[in-house]
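Laboratory data are not the source of any read-out in this text; all were calculated from the coordinates shown. These numbers were taken from a predicted model, which means no experiment stands behind them. Cβ atoms are built from the backbone, for glycine too; each structure is taken alone.
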Structure P
Amino acid sequence: MNSNIKKSLIIIFVVGLVVRLLILITGLSVGGHDFYLNYSDAVGYTRLAGNIFNGNGFSINQAIPFEPNSTRTPLYPLFLALSLLISGNFWVAVAFQTILGAFIPILVYFLLKKLNFSDKISLVVSAFFGIEPFFSAHGVFLLSEVLFIFIFLSSCVLYFHYVAKRRVFFLILSAVFLGLAALTRPIAFYMIFIFLLHMAFIGFRQWRQTLVNIGIFAAVSLLVVSPWLWRNWQQFGVAKLSSIDSVGLYLYQAGSVLAMENGTEFEVEKRKLLDDLEREGINYKSLKYARILNKKALDIIISHPKSFLKINSLVAWQFFTHDGYYDLAWHLGFYRDGSGPPITILDLKNSILKLPKVLLADPFFFLFIAGRVLWVIIFFAAMFGAILSLRDRANRSRDIFMLLMIAYVLLASLSIGYSINARFRLPISVFYIAYTMFAFSHFFKTDAKNAKTDANNTNKFLISHHSH
């Protein structure tokens with residue numbers, strides 16, 4: 001790495017830290033000293049951490065009985081409990097996350113270099129994550145995103161270092177980090193199969209050794225999560241990391257399908273589903289009812305296929321284009337009077353009708369509209385970038401990994417239905433924005449030489465793999 005790259009990365013880190021500190025100061029000034037709890041998820045995490053710290057077990061209950069919780073995985077609540085142990089409050093966690101959030105763009109640079117993007121593209125994407133407001137803000141809220149993304153990207157960097165060097169030590173480390181990512185957010189559990197598929201693709205010519213390495217990766221990652229799987233088996237009779245996917249499929253996905261089918265509000269249909277569970281004596285948060293929730297959800301979905309396809313088309317659009325800036329402002333303490341509805345395709349007619357009144361009341365609301373337009377542009381640019389990359393066979397290895405990750409996180413996020421927002425895109429944003437910048441480099445022809453270098457590097461990359 002040359003000195004100019006090092007200086008650029010240092011600048012990105014410092015600027016990223018300043019951006020996060022400004023967001024922190026804004027939240028304290030507008031939202032109060034506990035603004036970092038403005039997300040309902042944050043309240044849940046802190047209750048879990050408090051019970052762990054006080055010896056009440058992994059429970060979200062605020063009083064006896066402290067029933068074991070199965071919706072969350074343990075790593076982030078343990079991280080918050082450690083903050084309580086060190087300082088008696090959560091400010092140590094906020095400080096650590098702020099620094100970690102500023103470091104993630106540096107990790108982004110190293111990952112994109114491992115994926116054989118040019119220095120220019122890698123630096124631009126790194127800088128984007130240094131200053132992008134929605135991503136930056138997640139370092140100052142008590143949410144698991146920053147810790148999860150750091151661990152997940154570390155796993156990816158280690159894995160592609162293994163791909164380049166073929167040292168099993170790095171493969172084992174990658175598997176350990178991916179297991180830890182799954183213990184932070186359960187969505188990472190099925191990412192194990194994407195790593196295994198990619199490993200099979202790049203190593204099919206040396207299939208015996210590849211099978212051994214696949215077995216090592218699968219065994220190590222499963223070993224890391226096995227204590228929590230065993231805990232849930234013992235407590236709930238189900239060897240799963242979390243009940244959150246079943247809850248999402250029934251209450252949010254099936255509720256959204258019914259709202260689309262009946263032309264009603266999502267919250268109305270969700271309330272009906274909750275009432276049905278209450279009548280049947282089903283605790284929807286308990287993992288032992290996960291199969292029942294899944295069956296109920298699938299029955300609703302199968303009964304309304306057109307509404308299912310329609311709602312998920314809209315949700316997929318939101319997944320890629322939701323900017324999250326209005327949500328961020330609200331969680332920082334702005335717009336608490338309810339002025340300024342978010343502009344969403346899920347309720348586009350009402351959004352457009354209310355827009356003139358909103359702009360008259362707050363001319364600065366155009367910033368949120370501009371944010372949405374920006375992410376729509378990014379969406380089409382990312383699609384174009386992915387197509388450009390796929391056209392070059394030399395990029396096939398990285399494209400398989402990146403596109404499988406994007407597709408998986410999208411499919412996993414569809415279950416949330418009408419409640420979809422930009423948070424769900426964050427884990428794969430590095431790949432999404434990398435394709436965007438790859439497209440811009442070709443479109444403006446400002447990086448034609450580097451784009452050619454990308455292809456040459458990737459050719460060498462694959463040749464070196466097959467030579468092993």
Structure Q
Amino acid sequence: MLSCFYIKISEEILVKEIELEKKLVELLGKQKLFQWDNYALDKDRNLNKIDEEIYNLLKNNYTQNYFQGRKKELFERLYFKLIIENDPEISKLKNKLDNNDNYNKQLDKVEADYQVKIAKRKREDIIKLMKLRNSKAINLGFESYPNLCFYCEEVDKSSVIKIVKKYLEDNIDKANNLIKKYGLNWENWFIKLRSLGNIDKTEPSYYFDCLLNKLGLKINKDNINFKFKEDGISGMTFNISISDEIRILAKPITSPMTCRVFFHECGHAINYITSQGKGLYNIYTPLHDEAIAIIFENIGIKICMNKREEKIAEDVKFLEAIRCSISFLFEMELWETPNKAEELFKKYQSLLKMKTKKKEMWTLDSFRYIDSIYIQNYVLGEIYANKIINRLKNEHGDNYEQWGEKIYQFFLKDAMKNKFKEKYNRFISN
């Protein structure tokens with residue numbers, strides 16, 4: 001009789017697990033859809049409402065009894081990050097920060113100091129957001145919000161800092177030589193890099209098909225939608241429903257840099273569309289997500305661009321990894337002493353031989369609010385991707401279909417059933 005009771009309890013828990021997993025995935029997809037509407041279609045979707053739905057779902061359903069094994073581990077790590085990022089106090093503040101209309105009252109966009117004035121107006125809210133995140137992370141038992149983020153990423157904070165520092169130290173001289181070569185400064189950085197060189201083919205389908213065909217990847221392209229928009233963000237991929245509905249937003253392909261960004265977003269889409277995972281296994285950590293995208297970005301540059309385009313794209317990619325390294329190391333110190341933000345900003349900006357940005361501008365990087373403790377993943381992804389591609393090249397030469405098969409088998413098909421670092425270590429030692 002007692003065994004029947006436990007079977008009934010187990011069945012009830014299983015039903016609740018299935019319902020929770022389904023609802024969470026559904027709400028995260030809806031959140032992505034709302035973001036798509038705002039970024040791609042210039043709509044004014046209320047993200048606060050969907051964020052609060054996610055928050056309430058987790059708050060009302062968190063229990064140590066849910067899930068087993070790897071799925072239990074994933075749910076716990078996901079819970080800590082989502083319960084903070086979708087907390088109504090935090091959600092409202094970061095969504096406010098993401099819209100400059102909340103800060104540009106009585107400002108003329110053509111004013112020379114327009115951006116500085118916006119930056120100054122955001123400062124108080126940025127600091128407030130950092131303090132909120134930190135206090136809520138401490139209440140959950142973590143030393144700090146950054147410590148929570150690295151725990152959820154399944155990586156060691158001190159190791160990541162060490163890796164990024166070494167990458168920067170090893171490559172800073174090369175970066176400064178390229179900065180001089182291309183006449184870069186902090187004000188013209190993105191505009192100049194986007195305008196470097198020209199490109200023979202501007203049709204996105206050429207590059208997407210090249211990547212798929214050369215790697216021998218068979219996917220349902222009908223499930224991927226593209227939108228190209230001159231203004232706004234450089235590129236973003238929205239996994240509305242893995243692997244049934246993926247949307248890519250990017251700038252038109254006009255240069256090696258915009259082509260490189262397009263390859264990166266294609267990498268995200270290929271990762272999502274080829275996943276054999278279900279439910280929680282399809283909710284990627286940022287490291288896993290970005291590393292896979294950067295693998296495809298680097299491969300696309302190598303196999304789908306001519307040598308002139310490839311050289312510029314490689315330089316741009318390298319410079320961006322250096323910029324991300326500097327931004328990450330600044331961010332780590334910023335969390336320790338936010339009252340010294342401007343001083344720290346100038347310290348890290350001065351590592352590159354360019355006139356330092358105005359000290360107030362530190363607040364305008366979206367990584368300060370939307371994707372805090374995130375930018376390091378572009379650096380780690382670049383490091384891992386280069387090692388993976390070198391291994392593929394040494395083992396299979398120019399047999400790119402073998403490249404595609406290895407990437408699929410080791411990194412794509414099982415989604416988050418294994419940590420990225422475990423997949424990487426198995427691949428390297430295989």
Structure R
Amino acid sequence: MKANQPGEIIQPLNPADYFTLAMDDEIRRENMPGSLCGFALQLDKAPDIEQLSCRIDEFILQFPLAVARLQEHGKRFYWCTREKPEPIFFQHCCPESESDDSFQRSTIQNIMNHAEAREITAPIEFHLISGQNSHCFLLRWIHPFCDARGIDLILKYLCTDTKVQRELFDSPKAEALINGQLDKFKWWQKVYLFIKANRYINKLDRYQSILHGQYLQVPQRLVALTQLFTEQETAVITQQARQHCGLTGTSLYYIGCLMRALQELEPNQPGEAYCVPYAFNLRKQKALNPVLGNHIGALFAQAPKHLLHDRALLFSHLKQQNAQVMRQQLDYAFLPVMWAASWLSLKKHGAELRKSYKNGSERSSFWFSDIGQIHFEPNCFFNSDITDVFHFTQVSSPPGLALLCCLYRKQLTVSYSFNEPLFSETWITQLHTKMAQELLGQTQ
């Protein structure tokens with residue numbers, strides 16, 4: 001069905017879209033802009049703007065959700081056509097009186113803190129921020145629209161020169177992978193998975209999560225700080241991650257390092273354990289679909305405070321915890337929970353995600369995302385080369401802090417997204433100093 005009439009439904013949200021929409025609602029309740037996310041490319045020179053604009057127009061034709069609006073019908077949400085779609089490609093030029101770095105940073109901060117009603121917010125926007133000597137291409141999207149892997153696929157779509165190859169990227173009607181996974185189980189197996197997930201959540205909720213920052217204050221704006229490690233430093237970090245967490249445990253290594261860095265910076269924070277939610281990707285490796293929607297499951301990494309003093313002990317604990325989750329299929333056990341929760345009101349869903357069943361305390365010490373290894377061919381971005389990448393996200397308060405990681409050209413980028421005044425740039429800089437020492441294995 002091709003949607004033409006204003007308000008006509010293009011497609012409903014899938015269960016994992018409700019997962020992120022509930023977070024969007026939680027953030028909006030704090031008078032913040034919602035679950036806005038950003039992914040930025042640093043370019044060595046200005047791209048061919050005419051080609052870029054044409055490619056974005058083609059993307060909109062292939063994926064009409066890009067200019068849709070989120071609309072509630074009854075108790076469910078749908079992507080619907082707009083009466084008059086607004087432009088989603090914008091150019092920002094640095095004035096001669098301002099430095100490129102200052103202009104880029106202030107422009108990104110303004111974009112990421114721009115608040116609009118959910119029904120008005122564009123699902124995705126493309127921003128070209130041009131200076132005298134530096135250029136940045138920013139994708140700003142709202143989390144119910146797609147996940148980070150989807151943004152990676154959108155960038156690959158834009159960078160694919162051959163139209164036949166671009167057509168291999170799916171249509172927005174591709175089935176939600178959560179539904180596909182759940183269809184593999186019989187009804188009684190789904191019930192058993194649901195019960196197993198509930199038991200696991202109750203086990204996590206035995207501990208009160210450690211929170212940092214001035215979390216009783218009201219968040220006022222999102223700030224993002226990005227740190228890039230050299231190729232040599234990244235090689236050391238990769239070796240440390242493999243030594244402590246194995247070939248597939250890099251994300252656990254990043255999480256454990258931040259737990260230790262936080263505890264080192266503020267050792268007297270209340271709470272009994274660090275609890276960190278993170279997502280895992282349901283797509284097949286190197287799959288070009290589904291592009292849009294959130295096709296993720298939820299996992300947790302948790303470590304009691306008494307383990308944090310010993311690196312080896314902490315990483316052994318996190319690794320064993322993760323192995324147990326996989327062995328008992330607790331990762332897939334969350335899928336029926338996510339499906340069932342998608343029928344709750346957004347307010348109820350958000351509270352269920354954030355609050356401990358045991359004592360009503362916040363469940364998350366910080367948010368975490370690891371995009372992993374990103375690859376782009378040289379000069380693939382409309383005659384310009386992508387020299388660096390970084391990303392950021394709005395986050396609910398508490399915890400008011402997110403760690404985002406990715407690897408590009410053998411260099412690790414870590415980005416800290418945080419809410420002021422809960423955290424300050426000075427405090428985050430101190431945290432990164434501790435974090436760098438942990439990542440490089442310079443602590444005991």
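General observations
- Ranking P, Q, R by FRET efficiency 1/(1 + (r/R0)^6) of positions 19 and 67 (r between Cβ atoms, R0 = 25 Å, to 0.05), the structure that comes out highest: Q
- Read-out volume of the Cα convex hull per residue in Å³, for residues 107-242 alone, computed value 110, structure in P, Q, R: P
- Each of structures P, Q, R was scored by volume of the Cα convex hull per residue in Å³, for residues 203-298 alone; the highest score is held by R.
- Value -23500, calculated as helix-only ellipticity at 222 nm (-39500 (n - 2.57) for each DSSP H run of 4 or more, over all residues; to 500), assigned to which of P, Q, R: P
- If Cα extents along the principal axes in Å is computed and equals 57, 54, 40, the structure in P, Q, R: R
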